[in-house]
Structure I
Amino acid sequence: MKRIIAAIALTLFAAGGVKASNYPFDYTYQNVQVVSKGPALVATVSSGIMSKLVIGYKRGGILGASNSIQAVVRVTAVEYYSGYSKTTERVIALPKEWHGTGFMTKDMSLYDFVPAGFAGSLSRVEVAFFSGPQWDSNYGANYVVERNELYGSAARFRSENNGGPDTDLYCWDFIVSQMRK
């Protein structure tokens, strides 16, 4: 009898601890925003526990017939409190997307581009693609996606599967469907 009472008490205290965490029930739901500019695709996947960036290049672009492509990605983030901006540039490889829609990166953490101690948000993403000597950089202007375009995007999706730190499969399916357009 004492064991039953102890088990019930433990369950009640554990449930009370979870309720007292003050996290909303949808804290781990993942939100996807996708912007396409010509053959370039920029997507963010975020929840209360993660923030990811995905870069894609559609098959219909001038580099679409290539075996492999790379991208020069320049990310600008703005700190919440001071307004200080930090711009980081990386060259990344884009493997072929499994469904044949083009090329796409894995989900990259925002902290791949800004320091981990930087308390800020994405402000601007610029992308130029290349395969060997051939470039697709929107005639030298790069494919630019501003914060307002990204978060005001018509292409949005919300996965309510209580995802973890990695991008949910339903979110990937949505991003791939945007690559097909």
Structure II
Amino acid sequence: MIWRTAVLAAIACLFLAVPDVDLMLLSLLHHRSILTHSALPALIPFLFRRRIGLMPTAGALIGLYVHLICDALSPSVGFGQVWLPAPFKMPLGGLSRLWLAGNAALCFLLAQGICRRLSPGLAGLVAVVLASAGVGIFYGLVNERSLLSAAVCLVFPGLLGLSIRQRLRKRPSA
């Protein structure tokens, strides 16, 4: 389980910056593009799943989850909004936070589903909790310089952790 958590966390760290690739493509995309600030970038490792397996996709989804949930805390004005790509280049306005939070939740749920499939029992879910919590705290404190961002990153891993705890309590003792 330790190696799985480490792999998830390492790939998640690589994908933390992926949503901001739109900054290099400003002629086509606006910052906080609806294409890059979504679950879509996780399709990159998913397309290579036969060669590299599904673990990189789960790690990518965790990195995207952390980035998107932190971005959802930003004010929905100017660069803080999610934007449609060219030729439209229109902001989502007040729906930006909903888009970011919804995609963050989707990323977390997909990562959880992949890890549940790859690991029997609760090991995969525990790896998701540990990797997403660790990467979330790191990103929130170091990149965002915000205790609130770090705390918000713990919401989904915390809920999953509570769910795991409940499952363990229901198991009969040996």
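Bear in mind these aren't lab numbers, they're just calculated from the coordinates by the rules spelled out. Since this is a predicted model, take the numbers as computed values, not measurements. Cβ atoms are built from the backbone, for glycine too; each structure is taken alone.
Observations on the structure shown:
- Structures I, II were shown, and semi-axes √(5λ) of the Cα gyration tensor in Å at 39, 20, 13 was computed from I.
- Of the structures I, II, the one that 2.4 was derived from, the read-out being distance in nm of label points 7 Å out along Cα→Cβ at positions 40 and 160: II
- Computed -6000 for helix-only ellipticity at 222 nm (-39500 (n - 2.57) for each DSSP H run of 4 or more, over all residues; to 500) - originating structure among I, II: I
- Comparison across structures I, II (criterion: mean projected area of the Cα convex hull in nm², for residues 32-103 alone) gives the highest value for I.
- Ranking I, II by mean count of other Cβ atoms within 10 Å over residues 48-55, the structure that comes out highest: I
- Given 27 for relative contact order in percent (Cα under 8 Å, 6 or more apart), calculated: source structure among I, II: I
- When mean count of other Cβ atoms within 10 Å over residues 80-87 is computed for each of I, II, the largest belongs to: II
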